[in-house]
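> Some structures to go through are shown next.
Each value in this text was obtained by applying a stated rule to the coordinates, not by laboratory testing. Predicted model only: the values in this text are computed from it and were never measured. Cβ atoms are built from the backbone, for glycine too; each structure is taken alone.
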Structure 1
Amino acid sequence: MKSVCIFCGSKNGIRKEYAERSREIAELLVRNNIAMIYGGATNGIMGIVADTMMQNGGTVIGVIPTIIAERELAHKNISTQHIVESMSERKTKMIELADAFITLPGGVGTMDELFEVLAFTHLGVNEKLAGILNVSGYYDSLLKYIDHAVAEEFVPLRVRSQIVVDEHPESLLRKMKLI
């Protein structure tokens, strides 16, 4: 079974499209027998993708730090829940478990996770694809920044080439050769 790590927000955001596209990608993962690894919580986009996966018979693996689990935010109705000591351990475990990564709308924690994967790609530690679901242009500015960093020769082109972008879940998964 393939596995995809989903990086996403602990909030829903203001656009209904964020939740809609998150449900769509979860349904596609289930239909294509792809397990999801994610941050292990119940709130925001994280809860939406986990709940949608589980409601449709998918496999969901959560990785959550103790400090968040203690706030009663750990999802109790998923396939497997790993409780780790720190945010750093969380990222390490998610990266280890995943065959690829997809970033949905989210905040600074989501960016931290994405940039750790990209930094590992830069260092040659990771060659796994990083997809970005650019719902309603949410990541346009981020992509412009990354392209600027490449043009200014702070980021190698091979790192940018590992980032696959699309605004539609199905075409993103196809571009990443996951379906």
Structure 2
Amino acid sequence: MKDSKEHIMKTAFTLFLQKSYKAVTLREIIAKSGFSNGAFYHYFKTKEDIFVAVANHYWFGFIHLPFPPTEGVTLKQFIEDSLLRSEKAINVMYEEFSIDGQTANFYSFVFEAYRIIPDLREKMSQARKNELDVWTVVVGNAKRAGEICSGLPNATIAQCFVTMSYGNSLANMID
């Protein structure tokens, strides 16, 4: 039964990325998933229900993967691990969903999720804060190890790394 629900969610996620929340219909999700109306409605009652489930499962489940450990790791190692983390998320999109930057609009999906899911803004804000906190620790470690020689506050330098990682993610999405 769990596989059926996941199949429906995977189908819906693919459609939401290829089109938009507004453009995708429940009838289309049901038809593309290959399930009957009854089977579909056993798991989800509305298009909003499935959109919320998809956003929470996929966006926070594997697109926002946990950060690599920071203890005893050089700045270079952490950056390499972070880039691999981003690459892994993108590869999952390509392999699991046959989606790439040409057929998917990740930003549209996120903006629609902000509009539809009331607590998403808080979740995303907390995820960004956690990311900045991790990078601030890494920068502090790098300063102590002599990898970074700067009088700028750790949080300021960390914000630069975070911003660069967002730029890298955007470049990978549209490349």
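> Quick one: mean projected area of the Cα convex hull in nm² came out at 11.1 when computed from one of 1, 2, so which one is it? Before the final figure, lay out the partial values.
Working: 1: 9.3; 2: 11.1.
Of the options listed, only 2 reproduces it.
> Continuing with this model, one more query. Here distance in nm of label points 7 Å out along Cα→Cβ at positions 18 and 34 was calculated and came to 1.5; which of the structures 1, 2 was it taken from?
Working: 1: 2.2; 2: 1.5.
Checking each candidate, the match is 2.
> Where does the value 1.1 come from, among 1, 2, when distance in nm of label points 7 Å out along Cα→Cβ at positions 10 and 58 is the thing being computed?
Working: 1: 2.1; 2: 1.1.
Considering all the candidates, the number was obtained from 2.
> If you don't mind, there's one more thing I want to ask. Using helix-only ellipticity at 222 nm (-39500 (n - 2.57) for each DSSP H run of 4 or more, over all residues; to 500) as the calculated read-out, with -22500 as its value, let me know the right label among 1, 2.
Details: 1: -13500; 2: -22500.
This value belongs to structure 2.
> Looking at structures 1, 2, which one was mean count of other Cβ atoms within 10 Å over residues 42-49 calculated from, given that it came out as 14.5? Numbers along the way, then the final one.
Working: 1: 23.0; 2: 14.5.
Going label by label, the one that fits is 2.
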